[in-house]
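Structures follow.
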Structure 1
Amino acid sequence: MKKILAGAALAALSMNAFAADYSDGDIHKNDYAWSQFNLMWADNQLPQQNSDHSGHDYMEMEFGGRSGVWSLYGYVDVFNLTNSDSQDIGDGGEKMFMKFAPRLSLDALTGIDMSYGPIKEVYFSTLFNWGGGNVDVDGSGDGTVNNSFWGIGADVDVAWLGTVGMNVYGLYDINAKKWDGYQFSANWFKPFYFFENKSFLSFQGYVDYQWGIDEVSFGEGKANQLKTDKGGAAFFGLYWHSNRYAIGYGLKGFKDVYGLQDGGVVGETTGWANYLSVTYKF
């Protein structure tokens, strides 16, 4: 479950997009760090083979920051904390999932201002998705999620939203040992209403869209198809933030998410899901 940068410092960044100027040689002047725990409830999260869609809880440690040439975002999810049989992630489901997304600033690395128009900073971007199940051991490409993404990214000034992180990647499937399509990603964090006590409401979300995926089928007909050639997801969240806490609701849309065929081997991959979260910020 990909989340969004959260916190007062990042709220300020989102409202005041500026070009990254490292001509003075100080690559650490924009450094920051943050971390938080999110207690989550997901209803109808996809992909899903369990038809009852009873929902599930999970705990998420989310973190990010900037240090010199490196920008980082990541999280670790632990699902179904009590191992409840009534939840739609139960026996046989993966217990954990991790996302790790380092980006290398080409502006800071070279000392060259690469900003142009709405583009404020340029990165060499990477992304790693790791599941919590068994890895592929026989070369078949089966097993837990084990993907890496490699590409180019930028911080882009977008009207009203402020600074939006955008990346275009090529996907390398580590299990299958092959390149398998491309992904465009964008994420934003937009405070839009401030209270007298300095807490605020934010509109935050992301879009991930994949294309050029190798189609995979185990026979004739939709029910036997594993992958289609494209797919994606978009998350739209409304959150209240204070310095220490956040409470939020998110609506997430899926369309053949991860390129998995809806109604195929893995079950449902297209639809809408609801997310509730309570956050403590460190």
Structure 2
Amino acid sequence: MERITSWREFDDAVATAGAAGSDERVHSSLVFRGLARSSYSNVPSLARLGEDSSRLERHLIRNFRKYAHRERPGPTLWDWLSLAQHHGLPTRLLDWTFSPFVAAHFATASHPEDEAVVWAVDCAAAHELLPLGLKTALGSEGATVFTTELLAAHAPSLDVLDRFGEGEPFVLFFEPPSLDDRIVNQSAVLSTMSDPNTGMDQWLAANPGVWHAWLLTPDAKAEIRERLDQANITERVLMPGLDGLAAWLRRYYGPARASSDGQEGGATMAGPTPLEAGQGDHM
């Protein structure tokens, strides 16, 4: 994990990582996730329910769809999972973003006295490790990440996805539907593991060649935070509405080295609730 002590070092590190993984692609295939404390882990909210989490997953999704049927986010399971994640239901999903600066926002918006981490995963390299059927489907589309429709065509249920990963657990990335401006403004991406009992941190440890991680010192967090505020990458933009406005004002007028509201940050699609806005789940 590379230690970052300034905005310049962070900007250079992201540029170097993006260039290294781009090959002939026009755009970088990196996706990012920011954690406001280095002690935080990439654990989805479902896993925090305990040992019975995999058994509870089906019940959570079934009842969410039953009681939220009027929302109709889209026809596929993955549309419903995106909506559930967006509103804080425990799922196996984790939030990411195509933007390193959105990830940096969530890494620096709270706990200024602590070191933070920004993670980056080369999703194109990660998808090279997919089972053949999923890898071929993505390649035939010429896409870097799945859409909910493409993913549903090959893994219409969690049981099917789990069977794909019976040999070796894998991770895949997909774009959620544009449920609201928050998802759009955050350039949101979601990841899912093929096995709900295998954590993202376990997968990262087993695949060191596809990711980068940058440890932000408190001084670096302060400088990066100032640059992001100057660039208008704030709660007010990333979480449109009164919740985001209040979070921005609370941080802007709060003590310089005081924790704002307990958020943890990664590209949090869900709101500024203290439930892990990014430590493990919702951006």
Structure 3
Amino acid sequence: MRPTTFEPTAFAFAVRAESLVVNAGRRRAVDGLDLALGTGVHGLLGPNGAGKTTLMRALSTVSRPGGGALELLGVPMSPDADLAVVRRRLGYLPQHFGFHPRFTVRELVEYFAWLKEVPSQRIGPAAQRAIERVGLADRAGDKMKTLSGGMVRRVGMAQAIVNDPDLLLLDEPTTGLDPEQRVSFRELLRDLGSDACVLVSTHLVEDVAASCEDVVLMESGRSVFAGSLDGLLAADPGASSGTVGDSAVERAYTALLRSARATGEGA
């Protein structure tokens, strides 16, 4: 079991959204989305422009909902919500992870631990554990500017998990990772999902198939499918029609997207 830093609040779902609307500039990027996620590893799939990153920004409290209802870790995201209560128990790896190039790996992860209000006596051990979990213990003293793109991504993962979050949001986390690192990452995901809610946003279907228990498929800001991977395969309307794809999951993904575009409807 992971150590508990903050007293948890009882909640049925780590994420609960009803008719959620989130705007990206003048565009409605998330349009009436219903979502309920508990403990485990969940995949968020969809093509570029489907609204995945905008949704992740809302779930991470970076963006405010433009309509509907959103509850995170039992806290309703109302205009007067105390976001700090949620952010202490949240981990977020954005699609584009910024960092100070002169920081060492350890300094950067410790800095994020401080931002997340990890108790001072636990910051050092928590940072070391996070760095070890992403396989960078031997680079902990290296400057960020000396790291490869894949290593930077792993540091981003370390900062996301340094506070042992109850809700972990990962936007395109395997970008820049080589095949061996992606296998290790999937193992880490399964470990993290044993007692936390982990949401992985990606366009790489194989990552979801290998590590996620269920999936939400988005198209044009709406949910096309939400359920188990077996359910995704069973819901494939084009299973016998020669839909393109190198695996059954890819073929189901493609078929459902094409069906949704043809009907202009979301789930």
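Every read-out reported here was derived from the displayed coordinates using simple, explicitly stated rules and does not represent laboratory data. What you see is a predicted model, and the numbers here were worked out from it, not measured in a lab. Cβ atoms are built from the backbone, for glycine too; each structure is taken alone.
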When relative contact order in percent (Cα under 8 Å, 6 or more apart) is calculated for structures 1, 2, 3, the one with the largest value is 2
Re distance in nm of label points 7 Å out along Cα→Cβ at positions 71 and 87: value 3.3 computed from one entry in 1, 2, 3; matching entry is structure 1
